[in-house]
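Engineer: Each structure below appears as structure tokens.
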Structure I
Amino acid sequence: MSSSTESSKTSASCEFEGNLEVLRQMPFFAEMPMETVKVFAYLCTRESYKPDDVLFHQGEDDAQAYHVLSGTVRVVLSTPDGEATVKEYGEGETFGVLTLVGSMPRLFTLKAVTEATCLQLTRERFTKTLEQFPDLMPRFLQSLVASVREWERKFLGEHGGECESCRRKAGVSLL
């Protein structure tokens with residue numbers, strides 16, 4: 001075996017171990033059996049982006065969830081008046097998980113602000129894994145419900161007291 005082949009196998013093994021560690025820390029995967037998380041760790045890809053690279057466009061269904069391993073990405077809303085920054089995500093943040101469950105055209109564009117590396121999982125790979133482990137879907141959905149509830153709790157804590165308009169827009173956990 002050549003040293004480049006050995007190096008490639010070592011690199012793939014290190015990436016798998018890194019993916020596994022990241023997934024074990026994410027609420028969506030932390031409660032799943034290790035066997036399943038290992039499958040997801042194997043199926044995830046790492047993609048690197050340069051500043052101003054577009055990860056996905058508004059209106060597009062890219063069918064992927066993202067976890068930022070390094071760098072910063074920006075969520076941008078295109079309006080008739082131009083682009084408006086909605087939010088930035090940095091190292092350790094996860095987004096787009098709902099798209100794993102079903103078609104979800106993006107309401108925003110996502111761009112790299114700095115050099116960034118993301119761990120990504122496609123809907124297709126997620127769905128195929130769930131076909132192998134059908135008892136996982138209820139756990140995954142429960143995790144999604146908990147995330148929506150936590151997001152709304154934080155939103156109301158930050159904006160509900162002083163912002164009547166914000167209170168009127170709350171209620172996503174009632175869906």
Structure II
Amino acid sequence: MRFFCPIGALILAVLPGAGALRAQEWGPAQFLIGHWIGTGSGQPGTATGDFSFTPDLAGKVLVRRSFADYPASADKPASRHEDLMVLFHEGSTGELRAVYFDSEDHVIHYTGKASPGGLIFASDGKSEEVRYRLSYTRTGNDTLKLEFAVAPPGKDFTSYLQATARRGE
């Protein structure tokens with residue numbers, strides 16, 4: 001005789017949503033999940049590009065892939081910047097961390113913290129070293145502002161580039 005267990009059925013009904021539950025663990029980074037299209041400007045020039053934050057490894061990491069295309073100018077040829085950043089929760093502390101790699105041979109280790117309306121990644125390092133800060137601020141349901149800032153040794157952060165982005169397809 002087969003036995004029907006309503007609790008078992010409830011558990012099976014919930015299992016397909018388990019991935020969504022894992023995504024909620026990203027706290028202040030949750031709003032970033034998806035594909036974004038943006039434009040920006042700053043010291044490297046004006047650019048267009050996009051980026052995405054995608055859960056990977058059964059939701060244990062978020063992977064950001066990004067590119068920015070810079071058109072040719074009077075003093076520079078056209079160029080493309082590409083990068084990859086992997087977000088994860090540090091073992092015992094649960095602290096939000098990230099490792100960033102780009103096509104210009106930079107590797108940056110970040111710690112992420114919630115900020116009003118967004119998330120800030122600050123590079124590890126002492127004030128006598130070059131430091132980096134990457135900020136995402138939600139400006140609407142499907143829009144955000146991004147800023148990348150650099151602090152030379154012993155100095156405060158100054159903006160290197162700013163961008164706005166909208167959620168894409």
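Bear in mind these aren't lab numbers, they're just calculated from the coordinates by the rules spelled out. If you're wondering where the values come from, they're calculated on a predicted model, not measured in any experiment. Cβ atoms are built from the backbone, for glycine too; each structure is taken alone.
Engineer: From which structure (I, II) was helix-only ellipticity at 222 nm (-39500 (n - 2.57) for each DSSP H run of 4 or more, over all residues; to 500) calculated, if the value obtained is -13000?
Structural biologist: This figure was derived from I.
Engineer: I have 1.04 for Cα Rg over 2.2 N^0.38 Å, for residues 49-120 alone, calculated from one of the structures I, II. Which structure is it?
Structural biologist: Checking each candidate, the match is I.
Engineer: With relative contact order in percent (Cα under 8 Å, 6 or more apart) as the yardstick, tell me which of I, II scores highest.
Structural biologist: I
Engineer: For which of the structures I, II does the calculation of distance in nm of label points 7 Å out along Cα→Cβ at positions 81 and 97 return 2.5?
Structural biologist: Checking each candidate, the match is II.
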